[in-house]
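Read through the structures below before going on.
What follows is calculated from the coordinates using simple rules that are stated; it is not laboratory data. Just so we're clear, the structure is a prediction, and the values are computed from it rather than from any experiment. Cβ atoms are built from the backbone, for glycine too; each structure is taken alone.
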Structure P
Amino acid sequence: MQECTLGEIARHVGGRVCGDPATKISAAATLEEAGPGHISFLVNLKYEKQLETTEASAIIVGREMATSPVPLLIADDPYYAFARTVVLLHGHRTHKSVGVSPKASISDSARIGKDCHIHDFATVADDAEIGDGCQIYPCAYVGQGVRLGRNCIIYPNVVLYERCQIGNRVVINANSTIGVDGFGYATHDGVHHKIPQVGGCVIGDDVEIGSCCGVERGGLQDTVIGQGSKLGDLVTIGHGARIGAHCLLVAQVGIAGSTTLGHHCIIGGQVGIVGHITLGNNVTVGAQAGVINDVPDGETVMGAPAIGAGQARRAYTMLQHLPQMRQEIKSLKSRLKKIAAAVKTTDETKKT
């Protein structure tokens, strides 16, 4: 950690100070947990009351406030400004410089770039290529013919199957597998026959993949994760799927094969998306939804099966009333039955 003044932070993030710019800041914290020397942020107005009780020395906000007990740093995008502030004060995780460990298994035909650090018991197979500045952690496996770009971080127990193409500045967290065979079988006479997966797997620049993820190689065409996309933990991407640039896939998402996502999609936790459909650009899918049809650009869907957000909210609002509605319907049916019987009796009396 390093100490900065509030004025220095404001210049770093492109904001302006309302209060004392000489205020010393040494760390970042939430409004609730902040103490002297800490900087926090306020984006959601429902937490505005915490301004009265927080012990933070400064707060990043999106607008001026009539009263504030502490100096404010005003930024157009306060959450992004806070993120940059955290990087300035705390930095990212550092990685030990070990060079190429003699305990690593490096093929004679592999090509290792400058300033790479390959830890104990990592394996780099035949004809693999590692770009400059990469970190390969213990027990990671870089398969035959893999192309790994510059400044990538491959954490322990990651497996990169043969011929995967990984871009620059890619981070793959522990225990994830890239390029595993797709789930492809031809069933004949009750027996499931494996179909060779002859496609590849292409990961774009600046992608981050969480822990315990599985990205399948394509059956015939490549599986693609677009530039800047981020995958949470336990995400599965089926064979031949194509994920556009700058998508966010929260933990436990499952996307079946040959599905296409446009750019800047946000897919909530535990969402399941069937195969062979297309989600447009800037699509948002609510948590635990089941998507079974194409979704146009800019739409927000939720529910299982997924429907438009407005319709889904109305439908789910009614769920709590279903028992009462059921009872009322039963009561109405009983009353209608009695009315019908009375009308029938009246008609028969008139006829006689």
Structure Q
Amino acid sequence: MSIHLTKLSSTIGLSLLLSNLLIAATIPNTPGEYVGVSNITENSARISYLDNSTDEDGFKVYIYDNTDGVLDASISPNPIIVPANDGPSPYQYTNLTGLDPETFYEVRITAFNEAGESEPTDPSSEHGGRFRTTGSCIPEMPGLYVGVYDVTESSARISFKDNSDNEDGFKAYLYEYNTNQLVDTILIDAKEGVNNYQYATLSGLDANTLYKVEISAYNGCGESDTTTASSQTNGRIKTTQGECPAKPNEYVGVYNVTDTTARVSFLDNADNEDGFKVYLYDYNTNNLLDTQIVAPKAGVGRYQYTTLTNLTPNTLYKVGISAFNSSCESNQTQASSQTNGRFRTNP
């Protein structure tokens, strides 16, 4: 009887010991939080992550080729089992191999021990657990800084570093910054070798306008990612204000006045105008009644003519005239007397 009691007591003691050991073991913490991705090639990448526990047996690296939670079946094993590293660095490193070129991947990592498995990391961004492998022969993106200098009202000079030796050339994409509308695509010839600087001049720009330029390298395999404009002089361009055209000569002739029309003439003092604006006012109230656009003539010192119509009989008017271009508009002439910008229609 005592033998059976002794065996029973031993069995109970062992069960309690195992139970206490299981209770003492806890699930390790999730590796934290950022998963760095570096050294990306067409079929491999290196990841790093912070070990937040001291009781893990290892880590599991889950690899997805999308964001829908389905593991990439072409990678074996998946997940990858990584033994715990007891070295002085709290960071763990793992090489991912057997990846497909030009493919988007998402990586989630857990820590595990005999008690179970932690929650996985949460991919947050490109190169923060998410990455895209390079093309099999697509050239590297020019990098990263795009210099901008010698900016004028209609042009700018750019420079960038060539990171490849297999490109056929480069594409400079010019955008209107505020609308993100593509304005132009400039092809730039390649130079031999790597780490050379490339240069190009952007022309035909509008004055006083904010642009951005992004640059890629391309060959027969495809096109690299484009650079990202980040600041003034790094891919972002503000053209200078253009010079205003000179105001037309102060004297504005008025003649051939009828009850509903009048003819005006004025001297063109500029050679950079896109045209002229003829402002018609009610003289007594100073209310603007009409604005008429007059096309420019080549050269300086030429007379311009226009006819004002739909006027009211027996009414006193005045005319102010300015020259304008894409940058700005000159001041208006000032009506000073009968036949100089000031006239009364016939009854």
Where does the value 108, 74, 30 come from, among P, Q, when Cα extents along the principal axes in Å is the thing being computed?
-> P
Comparing distance in nm of label points 7 Å out along Cα→Cβ at positions 33 and 313 across structures P, Q, which is largest?
-> Q
For which of P, Q does Rg and Dmax of the Cα atoms in Å, for residues 89-128 alone, calculated from the coordinates, equal 12.5, 42?
-> P
Which of P, Q leads on Cα Rg over 2.2 N^0.38 Å, for residues 113-224 alone, largest value = Q
Suppose you compute relative contact order in percent (Cα under 8 Å, 6 or more apart) for every structure in P, Q: which one lands on 12?
-> Q
helix-only ellipticity at 222 nm (-39500 (n - 2.57) for each DSSP H run of 4 or more, over all residues; to 500), calculated, reads -6000; among P, Q the input was structure P
One of P, Q was used to compute mean count of other Cβ atoms within 10 Å over residues 81-88, and the answer was 18.9. Which one was it?
-> P
